[in-house]
1. Using FRET efficiency 1/(1 + (r/R0)^6) of positions 99 and 403 (r between Cβ atoms, R0 = 41 Å, to 0.05), single out the structure from 1, 2 with the greatest value.
2. Among the shown structures 1, 2, from which was the value 1.4 of distance in nm of label points 7 Å out along Cα→Cβ at positions 35 and 427 calculated?
3. When you work out mean count of other Cβ atoms within 10 Å over residues 371-378 for each of the structures 1, 2, which one comes out largest?
4. Using the calculated result 183 for volume of the Cα convex hull per residue in Å³, pick out the matching structure from 1, 2.
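Here, each number is a calculation from the coordinates, and none is a lab measurement. Note that the structure is predicted; figures quoted are calculated from it, not measured. Cβ atoms are built from the backbone, for glycine too; each structure is taken alone.
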Structure 1
Amino acid sequence: MDAVNAGARPWPEPDVGSGQELRLAELMAAMSLATDITMGQPMEDGLAVCLLATRVAEELGLPDPERERVFYTALLRHIGCTADMHVLAAMAGDDVGMRSSFAAVDIGRPLEMLAAMMRHIGRTYPLLERPVAVVRVMAATGKFRAGGEVQCEVAEMLTGRLGFGDDYHRDINGVQERWDGKGFPGKIRGEEITLAARVVGIANLAAICHRLEGPDAALHTLRRRSGTAFDPAVVSAFTANGAELFAALEVDSAWDRVLEVEPGERRVLSGKRLDEALRAMGDFADLKSPYLVGHSGGVADLAAHAAKRCGLPTGDVVVARRAGWVHDIGRVAVSSAIWDKPGPLTRGEWEKVRLHAYHCDRIFARQGLLESIGCIASMHHERLDGSGYFRQAPAGQQPPAARVLAAADAYHAMTEPRPHRPAMTSKQAAAELRAEVKAGRLDPEAVRGVLDAAGMPVGRRREQVAGLTAREIEVLRLLARGASIRGIAGTLQISPKTADAHIQHIYAKAGVSSRAAATLFAMQHDLVGSETTTG
């Protein structure tokens, strides 16, 4: 395996056993980051909304259960936003850009809506295509409102899978409703809208206007929409203390502050509940395109079974599955028009596609369990020769679980139809994976595990001496060449504790008890050469 680049950060150990817990607020904050980029907004926009909304709830004197509803509604207010995006993209082009264009628009003012749509069309289409685009968009007006109902339905299903009850469904579905009844989906008005939804709706616009125009303009906009878009009483509570409320946004880390202000009891996820929440996140991402439906779940299952067949530790098997569920969460930052494009991508479109792995990394780039999952998940397009993306990480920086995930993602994607090609047969996909191994881009052990898990013949596999796994042979080779435990850990990007555990397993399997005896065992069985890990 290649040596680790000098100065590269060590990947966190996949410490994700069944007993591990994760705060619900952490995962929902990560979900908020994903919905931010889906809506074409800066990452952490939703965290700002959460901080403002929670402070407004305090000003209103709401009890903990009500403030908790405000808190989570703010983080999940756009959780249905990937529903039917391929339909919106087919009508209006770049769905992410369109969402951004309408972020602060008053949907109760037709001329303001029309101006926003014309700006979007002007930015999205070449000059000669704009007239046709205008006609298409105008003819599809009714579908936009119907899309609001679809998003509400999907939001209800996803929040249920995340463990939230009916109260939260009503809160989240009410955020885009208006006091005058002219909102989306336009089914309720006035006090029929839950108080949590009214508070979050106001905080949402306030945060956007504050970022774009400053606090004074934000307060002016809220007053102008009082009684039409928003509850006058909540607007009054906000504007009466606007300066103090906006001060809540002046923090070093919005993420840390959101976790600090979570009302009520700190809820945690573990075991099956955590797994179901991660699966829901994957399904949220797969809704971006009909070509992606079921992809994340399929990759997760394939990666987990392949990791078992490769003899990876239980922790690696768990993290491979969990990373598989969320590996494509960054896709939501890219327009469905690109994912559904039948022809070749332009250079700019391809660059956006390549960034989806980067967005995955940023969504999960927090200390602890989220980071250990995200680091593996965001490496699913890396290749051993450094030709992958987004890091272009060489082999030495790719943990075993990441190598398995990369092979599983490649195989599963090839066996699914895409707009530019039909699905490959299993044999064709297997041949492509083997070609990638031959070219030095995919790990041979990982590919064997994936093909074996997929029910494909893997050919005559070289018998590993004494049942040693590929990783144990890597450790043995370094051990035999005099590397210390810390040196082995540094080269393979694992912790010293894990390196020592591998050494003890090697001793037990080889029937030895010392480095010298292990070295002799390695030489006896020709395990010290540079190619011994290819299997």
Structure 2
Amino acid sequence: MKNITRSEYFPLILLITVNLVIGLLTLPAYGESWDEASLFRYAERSLRAYGSLVHPARFPVSFEQGDPLFGDHGPAFVMLVVLVRGFIERSGFTVLPVYIDHFIYFLAFQAGVVSMYFISRRWMSSWASFGAVLLFSTQPLLWGHAFINPKDAPFMSFFLTSLALGLWWVDRTKDNGDSLGSRLRRVISPDVLAAALVLGFTTAMRVAAPMVIVLVVLYAALRRKSNIFPRLFAYSAVSLVVAIALWPHLWPAPLERFVFSLLNSSLYPLEIQTLFAGRLYFSDQIPQTYLPVLLGLQLTETTLLLAFLGLVVAFVKKVPRDYAVLLSVWFALPLAVFVAFRTPLFDNFRHVLFILPPLFMLAGTGLDWLFQKMPSPLFSALILIVAIVPALNANIRLHPYQYVYYNSLAGGVQGAYREYQLDYWCVSYREAALYLNQTAPPNASVVPLGPYQVMRFYLRPDLQLIEPESITGDWQDYDYIVVGTRNNEDLEFARYETIFSVERNGAVLSVIKRP
């Protein structure tokens, strides 16, 4: 035990352990989110496609009209969740499937935390690296997404893991001459295979994953690793094969469908509205300030300050070139592209969570400078505590809706209410369902607007869950309407009595109306 506590990794192990304990204790409070049902239908249909390898006639519909839209994202992670959930259920555990799903998402987030530590460790001290991941793992925005988001948050985590493994095999590449047999063994070595398998899996989640290869190549070039090309070829080839194998939608025409998915996810074709600065914008008409403003409003103040300090330190002290290039290509370049070309975005910036880790690494650089200026363990501990206080306070006050977090620059969630998106995935419908379970008369009809299915796990069996698409006649034919404040949609029902509202910190997330 003494050796463990003295290990460099003890703080990281302790952090992950604490996170998992808190995650297990708070897990039931997180409701199902809007996109989960469609994603799991897509995953189950994708899993059935493997039967076509033996019985071609069983190949499911071509996915053009399936969920998610046109197969623009791969199903790898959600297929894994379905398989793990099925194993757990067959083992005899009686627990709601949504709880299993959410905990698997949260486990993926912890893998991303660990991966970011090992990436950061190349350029900063162990305590600064720990400080960076401490800020990262406690961010209310990310903590909330870690439970309810089956695509954007897991992709961010697997992107981090893919990059960590990619940099690892580059570091292990040697430039010494040896026999042909020895060189072949190095090309197909376990480190390359492990990195390729994870990258292939990540690519079968989002088409942005091959960006990892670009980062790995740049890192290798700046580290003067001139002998990486055979291993790079094996790494890229294996990851491509794995990605296709885990993405049945691609099988009929891999290249054509991959390119289509890339274009479709980059230029999202649906006309979806999003609330920004008090106005509704279609996703392809957002102002160029959209992403920079939201980044400044949805990360904690201490993270922003430390990241700015890290940026100053990077310029003044001239951080290693490979580190500067990595952060620039990973964060600054995509940000510039998103802003310049007004890339369609909605639901704030959940689609681009994978570019956020460099900000926390910059914060780690700022912490490293502070720790060097005052190399006292007490001072370091105090700085870390102060740095995470805003996050801890918000996580407690907003639970289980941490993903709606806004910092004091926006006036908190109360200041963001009616100005920016809050509970855009209607996670608060669970709390509304629990209220109806206690107060609604037998066999009452409930119409949840938007994602009606997110209430199905929580409502009493006798209550009638009505699909909004099936509504005919007058709203007064139904007993209750549940509507969220996403895009201020609840205002359309202002004429009806509000009998219950889900609120946090002065902001309303959803309401129950009685027609």
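1. 2
2. Only one of 1, 2 returns 1.4 for distance in nm of label points 7 Å out along Cα→Cβ at positions 35 and 427, namely 2.
3. With respect to mean count of other Cβ atoms within 10 Å over residues 371-378, the highest-scoring structure among 1, 2 is 1.
4. Details: 1: 149; 2: 183.
Only structure 2 yields this read-out.
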